[in-house]
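The numbers here are math on the coordinates, done by the rules we state, and not lab data. Bear in mind that the values here come from a model prediction, so they are computed numbers and not experimental data. Cβ atoms are built from the backbone, for glycine too; each structure is taken alone.
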Structure I
Amino acid sequence: MTTAVRARPRTVREPGPDTGTGKWSARYAVPVGADEPVFAGHYPDFPIFPGVCVLECVRTAAESSVPPEAGPVRLASVEAGRFLAAVHPGDVLDIELVWEPRGAHWRCTAKVTTGRGPAASARLRYRGGVAR
């Protein structure tokens, strides 16, 4: 999948199972560079990384950490997204992910922080057993 966001997740904690919970977790860092194209229009005199771009970073990180037992997955919906603070050029998004099975679907819950504290949270729902 192509994306307009240049920032790419860097693994901080390898994806792996959480012992005894049936869940799978991982952690990623995403540096937000001043060269992001979206800053040209959002806003030129006071650049803020849009919430949709934060969600795109979460999606990219999530799809880098899919539990093997989920098989191929496809994003079905964004169940929730909450934006708690502005993200600026030079910030690093710290994305903590937790995957859990939900019947025929998988839910990926994300907590996003920067050096200033909580920035966003999201819940993504994925269909399992489909080609990416």
Structure II
Amino acid sequence: MVGIVIVSHSRKVAEGIRELALQMAAPAQLIIAAGGTADGLIGTDAFKIKEAIAAADSGDGVLVMVDLGSAVLSAERAIKMLEGEPRQVKIADAPIVEGTIAAAVEASVGQPLGNVAATAEGARELRKQ
């Protein structure tokens, strides 16, 4: 099953999105919140993200959901730090809340990383009314 990592500048935001997504996902779905810095401040931490990717990877790949552009930079840095370890990791260009929930549902039914990422990114088109 594809794992999901949620990278937000806020620990509370990442944990809240994780909580929502777990309500829609299969019980075995790996969703890891990697929000905030290691010292609890607002920001992102490449080492924290790297650890989250490793924890979320059951062998089918990991989709990384991000909130802002600098979170992408930290996630890219984290992925580079994994170089010696063969992993499939993709950063989704998607709204973090809707995309994470959609990705969690798709991953829960055993879809491959490419499909999970496409579903998350498709959430950009969801209308609320």
**Request:** Could you figure out which one of I, II the value 31 for relative contact order in percent (Cα under 8 Å, 6 or more apart) was computed from?
**Result:** II
**Asked** Among the shown structures I, II, from which was the value 14.2 of mean count of other Cβ atoms within 10 Å over residues 9-16 calculated?
**Response** I
**Asked** From which structure (I, II) was mean count of other Cβ atoms within 10 Å over residues 25-32 calculated, if the value obtained is 20.2?
**Response** I
**Request:** Identify the structure, out of I, II, from whose coordinates mean count of other Cβ atoms within 10 Å over residues 17-24 was calculated to give 17.2.
**Result:** II
**Test item: FRET efficiency 1/(1 + (r/R0)^6) of positions 33 and 65 (r between Cβ atoms, R0 = 25 Å, to 0.05) calculated as 0.65, pick one of I, II** = I
**Message:** By the measure Cα Rg over 2.2 N^0.38 Å, tell me the structure among I, II with the highest figure.
**Reply:** I
**Prompt:** Here helix-only ellipticity at 222 nm (-39500 (n - 2.57) for each DSSP H run of 4 or more, over all residues; to 500) has been calculated and equals -14500, so which of I, II was it run on?
**Reply:** II
